[in-house]
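A.B. asks: Okay, got some structures for you below.
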Structure 1
Amino acid sequence: MKKKICVVTSSRSEYGLLLPLLKCLKAKKEVHLDIVVTGAHLLKAFGMTYRAIIDDGFSITSKIRIPLGDDSIAGMARAMSETLLKFTQLFQRSRPDILILLGDRYEIFSVATAAHINRIPIAHIHGGEVTEGAIDDAFRHAITKMSMFHFTSAKAYTRRVVQLGENPGRVFTVGALGLDNMKKINLLSKARLEKELRFKFGERNILVTFHPATLEESSAKEQCSALLEALDSFRDIKVIFTKPGADPESGGIIELIEKYVKINKGRAALFSSLGQQKYLSLLRFVDAVAGNSSSGIIEVPSFHIPTVNVGDRQAGRIHPDTVIECKPTKRSIEEALRLAFSRKFIKICKKAKNPYGDGTAAERIARILRNIKIPKNVKKRFFDLYV
């Protein structure tokens, strides 16, 4: 009998990471794959990215719309509440044998809660990591405690999941899924990429993704303004922006970047969603990445280019040697960018190794899911390190 595996995706970045795993699961004869789409995938402001899932050859089992248009704290609470209700109803109609969730977003936390109260076992990807500057940090650890199986991206994160009381026999170090894409996606040439983006590269180029750091003292708009002011100190560099995710204060960031791009027409461009192929292709041709995205920590180092990591949103993650930390101030960001473009640091990047695996995480996860015995409920014992 086939295992009914359900995967929920709520954002473009998360789907990009899940893509190689979805392909592996789809190819397994022993698996019946359900894909449930929610969140920013279904919003026009974020590019209606559910279409990319269909274009990739997958069937979408369900679309669950939730209200993400209000980026206030109250708006986030309403979205979490509606997500919990709608997914509870979904899981009562259709019970998968196991649910796969990735990461730490607040709507994914609500999905996990709905599955847990419906006694559906969860397999969680990217647990054990720490992002001290984001409210998502607590959601990630809470999802870990509601999950039955865990697929981590590094041994240090495996130890942390066990430290949280999870059975070591159900925690698997598989590496980061994002690295799988670099092996399997055919990357575009520079000329093809320029044509598809309608953007001409300069002698030096930088890719910027900046999300709200929801637990820092200064506002997201203040931090983004500092970043934009710092970029203005490097007028010879062309700038490609990707929009932030649907988080509190993201609207203010988008407004600032849209204004910046309008003023710097020809030098800067903003994209709602690039997709994995264009995003990874860009990393071949830009000279650095800046902002506070996890991609700058996990995937970008494999391209041997610098990442300027702004603020504390990613504080706590394992940072490769290609990452430069800086405060969310104009002066600190400027200094970090100068270092990133220095010959000395570029040499360091060329020799740096990525600690997040070898690009085979998807097949490892699929093989484990195929072979493990999935319990009928979510009952488990706390694993105590000191007994």
Structure 2
Amino acid sequence: MQRIYLDNAATTSLDSAVLEAMMPFLTENFGNPSSIYSYGRETKMAIEKARKSVAKNLNARPAEIFFTSGGTESTNTAIMAAVHDLGCKRIISSPLEHHATLHSVEFCNQHEKIPVDLVKLDEKGRVDLNSLKELLASSEEKCLVTLMHANNEVGNLLPIEKVGELCKEYNAVFHCDAVQTIGHYPIDLKNSGAHFASCAAHKFHGPKGVGMLYINENITIKPMINGGAQERNMRAGTENIYGIVGLAKALEIALADLEQDSAHISGLKKYMAEQIKNHFPDTCFNGDYDGESLYTVLNVGFPHNDKTEMLLMNLDIAGICVSGGSACSSGAQKGSHVISAICPEKEQIPIRFSFAKHNTKDEIDFTIQKIKELL
């Protein structure tokens, strides 16, 4: 049976060139980077070469790049460091954040009594910058602002430079969850205004289990993990060498091919939206889908009925992989917290279609035809 993968916001396939770059470090170059002999020096050099490559591609300094196990660790580290090391006594976030952010913020609120404010959203789920400014202006305490660059369920984009300017004006610390955008946009970390930025390699055709945390050179935090001198004494534990090499290679490829890949993927998203409108006029699109939106994500709200309730499962049976929301919440019986926050009054079945460079127009035609048969 043909399988069609349209859930690239959850994870992307590993690029063959990335696997090729990783292979030597899975086989003959197996030395521990902390060892002083040649095997160790080879792998240590590979890590530092990867760090320089990532820094160059994101307009940062190598000393600002720290490799982690993924976006969740990076986000947890940034939020906890802002509270424990940088003197943030209040947190400003939004109800649409990834659970890595929301649960960390909830922990700080419940266990450390840090007040939390959520910015207002407009009808499409876009962050109200006036609301953010009001919250910053009214706070007597130093604030941490933690907002995502692009929402993983509906794709809404945040104007991070404007948020960075507001944070600078009110002496706030800014953490940006850039997991969905690094590798998909030409990110300039130096001029973004962010103090922290989170990244995960598997969102841009790199390996799973490796990510990056950008920490601006003007701030100092305590070690993320204790027990060794790895990552310049910031994150103890033997490094995931092949993962780090894979992340750097995947980012290099993604940005080199960005113009053609983004044009192709944007075209697929637009084409699918048109097909949905033509064939299913009683649907809606969640988020700012045709405005300031991630070009890889299209979230469609189908009217709630007996057939649409089973749509996700029936598409899977038909070999079509899509999502009802965040993959990190799969298995949970709760509905999407993002859709609930944007459209609390609508009774709908949200389906997220997310695209990558390998997807084709034929796959979309097949998917539309299958949805027509099912509904």
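A.B. asks: Given a value of 29, 56, 16, 0 for P(r) over Cα pairs in 20 Å bins from 0, in percent, calculated from one of 1, 2, which structure does it belong to?
C.D. replies: Among 1, 2, the structure yielding 29, 56, 16, 0 for P(r) over Cα pairs in 20 Å bins from 0, in percent is 2.
A.B. asks: Moving to a separate point now. For structures 1, 2, which has the highest computed value of distance in nm of label points 7 Å out along Cα→Cβ at positions 184 and 280?
C.D. replies: That would be structure 2.
A.B. asks: Where does the value 0.95 come from, among 1, 2, when FRET efficiency 1/(1 + (r/R0)^6) of positions 160 and 344 (r between Cβ atoms, R0 = 41 Å, to 0.05) is the thing being computed?
C.D. replies: 2
A.B. asks: If we compute relative contact order in percent (Cα under 8 Å, 6 or more apart) for structures 1, 2, which one ends up with the highest value?
C.D. replies: 2
The numbers here are math on the coordinates, done by the rules we state, and not lab data. None of the values given here were measured: they were computed from a predicted structure. Cβ atoms are built from the backbone, for glycine too; each structure is taken alone.
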